[in-house]
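Values quoted throughout were computed directly from the atomic coordinates according to the rules given, and no laboratory measurement underlies them. Everything quoted here is computed from the prediction, not taken from an experiment. Cβ atoms are built from the backbone, for glycine too; each structure is taken alone.
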Structure P
Amino acid sequence: MGIFKNLFGGDKPKEKSEIDSAKFKAIDKTDYTSLEELIEQHAGLSFEKQLVFGDVIGSNAWELDMGKGNIIFGDLDFPIQIIGSLSFNDSSWMWGWANAKSGMPENLLVQSNQIKEIGQTKNIKELTDGHFNVEEGFEHKIGMMACGLFKCKSYYCANYGQGTLVVTINDNKIPEIDKSRIEKVLTNFPQLISAVDLNHMNTFKNYLIDRDFELNITDNKIEGMKNGKVLTAEFDELKRMKSLNGKL
């Protein structure tokens, strides 16, 4: 918790006219060569989408209609893609494309098969191994990765007692992220990195790129500017966040 002590501190914001906009520029995401990098590219915005989706479904329990390819929460139903599943018995992950015995319809495994193809193209072992042991929280990392990779509205980890089924959801009943609400970054990102083990600096950079910020990056600091407003994050030598301030 120590790194969050001064997370929202900082001096009095400068007037907008004092911001040196010339040092900021739009940048693209770098190419990824590992599963970790792929997760870092999508975790920030996907986590924010998950918070929005949580507001939509409330406390309703989930049901699955495999025939229709829908997940149901109360009166709401959403089309899904099945990404894979986590077994609580041995903390192992199985991709949907590898789970032939389950009888999952092929039309619900399109994204899972595309992930395998990415793994083959990029030579990322975790995406081409059908079944392997994983650490705690892996299912959420995969959900966030898939949600961002396929530009979905959300993902969901459906606990069925013996494990968790990870699905992506794309439906217009789920609101789009309001990217004009810059202040959301100040609250959402600390929640994300306190819940999921990630490289803070890389994840924050990609989150701001997804939210259409222009960036100024130095060794241990990232500044993001949008609509004349600036967010500043500082990191230690291990790329862990030390502070996050907003000049809004």
Structure Q
Amino acid sequence: MKRLFLRAAAALLLPLAFAACGHRPAPAAADSADVEALLRTSAGDIRLVLDGRTPRHRDNFVKLAREGFFDSLLFHRVIGEFMIQGGDPLSRHAPAGQPLGEGDAGYTLPAEIVYPALAHTRGALAAAREGDDANPRRESSSSQFYIVWGRTMDDAQLDRVQEYVSAATHGAAAIPDSLRALYRTVGGTPHLDGQYTVFGRVTEGLEVVEAIQRAATDAMARPLDDIRILGVEIIEN
């Protein structure tokens, strides 16, 4: 069984894994247009923009949404001041206390890391993935995603994060001044930059993300009271 990891910090890993399904990735469209999506949850609505600079991830999310793949899935892993995570199909009928994070749509997506244009600032939408040891190309999970909450950081903290990120990306992900300003004032999870594909952002409903990340959880970071994705609507322009 493959396992995926989303790093909360150098010593904190969130396990996920693939489960074979009949889905296949959609071919990327040639255009670079953004797409709007409305993520309806039992905690409220979250409006997203899927970024056209990550066409494979954009089109895959649209495809799964239109198929109803996300309907009734849980936010199965929630960590306060870090992120909220969903997209595991095994969570749809999971009883209380069942460990989750072992499901996916049965394929991976090539990484589309567009850094620093797309970074892990608060409200970023990104794809979970398997850890570097088993996944050196940093390919993304087909269905498991997370929305960043994070925290604000001072310059000393950002300097320490910079050292970690530089080592993890072989110097490819220096934090520019414009992003440092955002991480100081808005917040986020800069230690993930350059390593996971950010493919969108929250445009409305950040207060819903805030409420979800405050949920009481069990030892596996699953909310004690289920928080469910009711459906994902693609907004046609």
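A few remarks follow.
- Entry that produces 0.35 once FRET efficiency 1/(1 + (r/R0)^6) of positions 59 and 155 (r between Cβ atoms, R0 = 35 Å, to 0.05) is calculated, selected from P, Q: Q
- Read-out distance in nm of label points 7 Å out along Cα→Cβ at positions 195 and 219, computed value 3.4, structure in P, Q: P
- Given 14.1, 41 for Rg and Dmax of the Cα atoms in Å, for residues 99-210 alone, calculated: source structure among P, Q: Q
- With mean count of other Cβ atoms within 10 Å over residues 91-98 computed over the structures P, Q, the top value is the one for P, the highest of the group.
- Parent structure of the calculated result 2.5, given that distance in nm of label points 7 Å out along Cα→Cβ at positions 139 and 179 is the read-out and P, Q the choices: Q
- Structure (P, Q) behind the derived value -9500 of helix-only ellipticity at 222 nm (-39500 (n - 2.57) for each DSSP H run of 4 or more, over all residues; to 500): P
- For 17, 41, 29, 13, 0 (P(r) over Cα pairs in 10 Å bins from 0, in percent, for residues 123-186 alone, calculated) the corresponding structure among P, Q: P
- For log10 I(q)/I(0) by the Debye sum over Cα atoms at q = 0.10, 0.11 Å⁻¹ computed as -0.41, -0.50, the structure of P, Q it came from: Q
- When relative contact order in percent (Cα under 8 Å, 6 or more apart) is computed across structures P, Q, the figure 27 traces back to P.
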